[in-house]
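**Q** The following blocks contain the structures, represented as structure tokens.
No value in this document is a laboratory result; all are computed from the given coordinates. These numbers come from a predicted model, not from an experiment. Cβ atoms are built from the backbone, for glycine too; each structure is taken alone.
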Structure 1
Amino acid sequence: MAGRTSMKSPSRATTPLMTVISWAGAAAIFAAAVVYGLLEQRITVDEPPSWVGDSSPDSVEANLEDHYAWFATTLGQEQIAAGLLLTGLLAAAVVVLLVAARLPSSPLRQLWLITAMAGLAGWAWAEIAVIGAYRAVEQMAASGNPIETVNAVAFTADTQAGYTQGIASLALGVGLVLLGPAAGWSQPRAWVALTVVVGALLLLLGAVKVAEQDELWIQVAVGAIALPAWLVASGHIVNRTETTEGSSDEESSSYATRG
């Protein structure tokens with residue numbers, strides 16, 4: 001009588017790569033939201049100079065020069081926040097692709113994947129563009145360019161970034177809301193519900209940004225809580241799927257090699 005010829009496969013790594021990616025992305029987006037919130041609340045930088053004098057051309061020029069001298073002191077933290085956010089967005093793109101790979105193919109799956117990736121790419125593009133524009137504004141102000149021209153460039157950069165980020169938030173929000181029905185009930189209901197809630201918050205953030213309203217607290221809430229939570233939960237979902245598939249493959253192989 002022949003015995004079993006199967007062998008135990010090597011145990012999996014204690015920290016799967018997906019866990020590292022999802023937690024790193026969550027930490028980066030969380031840190032970016034905290035840095036941004038502290039900066040916008042003037043906790044980590046000085047208050048901007050108050051307006052002094054009247055609205056005469058000389059007074060306007062002097063006040064704008066003071067403002068952009070102060071603005072230059074904030075750029076270091078703006079760049080830190082942007083770098084952290086770009087790192088988090090890259091990790092989020094990897095998570096989205098891996099989640100999509102584990103869902104059954106359907107037109108709805110394709111739609112949510114396209115909208116989600118477009119939203120992530122839009123946010124990344126807006127961050128890169130606005131940081132480049134801010135650096136140009138700093139250099140223009142320091143080089144003695146007409147200060148009202150500098151102010152016009154800064155206004156254009158802020159307006160363009162706000163609209164781009166708003167549209168990107170709407171696209172990502174639509175993508176995550178669509179992910180709920182695309183995943184169906186084959187995934188844990190808590191994760192599906194979390195995905196839809198995060199998508200709804202992103203839709204709200206996008207609408208507020210496009211409407212040019214104060215979005216600080218909703219942006220910090222999305223960045224510090226909602227998106228990091230979704231990334232960590234999605235990493236767990238992908239890891240669980242891989243572990244289940246791996247266990248099934250090992251069990252099938254074991255039965256196939258029994259004599």
Structure 2
Amino acid sequence: MNREARVVARSRVQPEITVARSKARVPPCAKALEAELVEGEQLYNGRIYRLLRWAADGGRLHLELGVTRYFRYLAVRAALQAQPWPVLVPGGQPDLFWSHYLAIDVLARTADGLLVLTQRSGRVAVAGGAWILSAGETAEAGTCAPEALDMVGHALRRELGVVRLPRVLGWCLAVDERDGAWSLGALVELAETWPAIRAARCAEAWERARLEALPPEKLAVALRDRPWAPLARAVGLWAKNLLAARP
């Protein structure tokens with residue numbers, strides 16, 4: 001079975017998102033790991049979105065989200081890495097036995113035509129030292145159903161210091177079957193230039209080791225030769241093909 005992270009759906013229009021109440025059923029091994037994290041860690045155990053169901057209808061993505069906790073995701077991820085187990089049911093839907101967190105992965109092209117790439121610090125808990133496109137983070141759960149563009153804008157603001165909402169060229173949904181994680185990916189164009197991005201202040205600068213920009217024609221080599229977070233690489237390959245198809 002191919003368990004590489006991969007894109008399962010694509011769209012040119014903003015996805016429709018709804019939020020439902022649904023409690024994840026968690027296996028005993030993950031419950032024990034979660035209890036250890038809650039007791040021993042000082043990290044923020046925030047509320048994040050998890051994917052319940054998805055559909056692609058008429059060229060538009062529809063995502064139904066639930067809510068989980070960051071430590072629960074870490075525990076499920078560790079359990080699946082220790083003992084691989086199918087995380088999908090027939091039709092490519094999430095098996096709700098697992099806590100499938102939803103990430104936001106964004107590849108941004110600057111106003112001067114460069115693609116921004118970020119390498120995460122080796123000190124972070126997940127994907128330490130890996131490259132993650134321009135911005136990538138867990139989708140923090142709010143009090144009402146979010147707009148997909150606002151989720152992308154939030155990631156860019158926290159990780160690149162971008163204030164203005166970008167123009168979105170395309171959307172995708174990717175899954176990593178090895179740890180049950182999903183990603184809402186977006187390829188965007190920024191109003192800011194690379195010098196402005198490089199000089200901007202942002203809340204999550206401590207999470208990165210390196211920030212760089214490269215021309216679009218060099219993205220394929222970067223995706224091939226660098227260590228990537230699996231979902232970010234899957235979204236990056238999709239974005240590369242979308243850029244190549246544009247005039």
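**Q** Once distance in nm of label points 7 Å out along Cα→Cβ at positions 139 and 171 is calculated for every structure in 1, 2, which label goes with the largest value?
**A** On the way: 1: 2.8; 2: 0.9.
Answer by largest value of distance in nm of label points 7 Å out along Cα→Cβ at positions 139 and 171: 1.
**Q** For structures 1, 2, calculate volume of the Cα convex hull per residue in Å³, for residues 91-186 alone and state which one comes out highest.
**A** Details: 1: 74; 2: 133.
Answer by largest value of volume of the Cα convex hull per residue in Å³, for residues 91-186 alone: 2.
**Q** Next up: Work out which structure the value -27000 belongs to, where helix-only ellipticity at 222 nm (-39500 (n - 2.57) for each DSSP H run of 4 or more, over all residues; to 500) was derived from one of 1, 2.
**A** Values: 1: -27000; 2: -8500.
Answer by label: 1.
**Q** With mean count of other Cβ atoms within 10 Å over residues 59-66 as the yardstick, tell me which of 1, 2 scores highest. Before the final figure, lay out each step's value.
**A** Working: 1: 15.6; 2: 18.4.
Structure 2 comes out on top.
**Q** To test your reading of the models, identify which of 1, 2 gives 22.4, 65 for Rg and Dmax of the Cα atoms in Å, for residues 51-106 alone when calculated. All intermediate terms of the calculation are to be shown ahead of the outcome.
**A** Values: 1: 22.4, 65; 2: 12.6, 39.
Label of the originating structure: 1.
**Q** Suppose you compute mean count of other Cβ atoms within 10 Å over residues 83-90 for every structure in 1, 2: which one lands on 19.9?
**A** Values: 1: 19.9; 2: 12.5.
Structure 1 accounts for this read-out.
**Q** Okay, moving on. Quick check: 16.2 is what I get for mean count of other Cβ atoms within 10 Å over residues 27-34, calculated from one of 1, 2. Which structure matches? List each step's numbers first, then the result.
**A** Values: 1: 21.0; 2: 16.2.
Of the structures listed, the value fits 2.
**Q** Here distance in nm of label points 7 Å out along Cα→Cβ at positions 19 and 227 was calculated and came to 2.5; which of the structures 1, 2 was it taken from?
**A** On the way: 1: 2.5; 2: 3.5.
Answer for the origin of the read-out: 1.
**Q** Something else: Comparing percent of Cα pairs over 22 Å apart across structures 1, 2, which is largest?
**A** Working: 1: 62; 2: 52.
Biggest value here belongs to 1.
**Q** Continuing with the same structure: One of 1, 2 was used to compute distance in nm of label points 7 Å out along Cα→Cβ at positions 123 and 155, and the answer was 2.4. Which one was it?
**A** So the calculation was done on 2.
**Q** One of 1, 2 was used to compute relative contact order in percent (Cα under 8 Å, 6 or more apart), and the result was 26. Which label is that?
**A** Numbers: 1: 30; 2: 26.
Traced to structure 2.
**Q** 1, 2: which one has distance in nm of label points 7 Å out along Cα→Cβ at positions 35 and 235, as calculated, at 1.9? Intermediate results must be reported in sequence, preceding the final value.
**A** Details: 1: 1.9; 2: 3.5.
Going label by label, the one that fits is 1.
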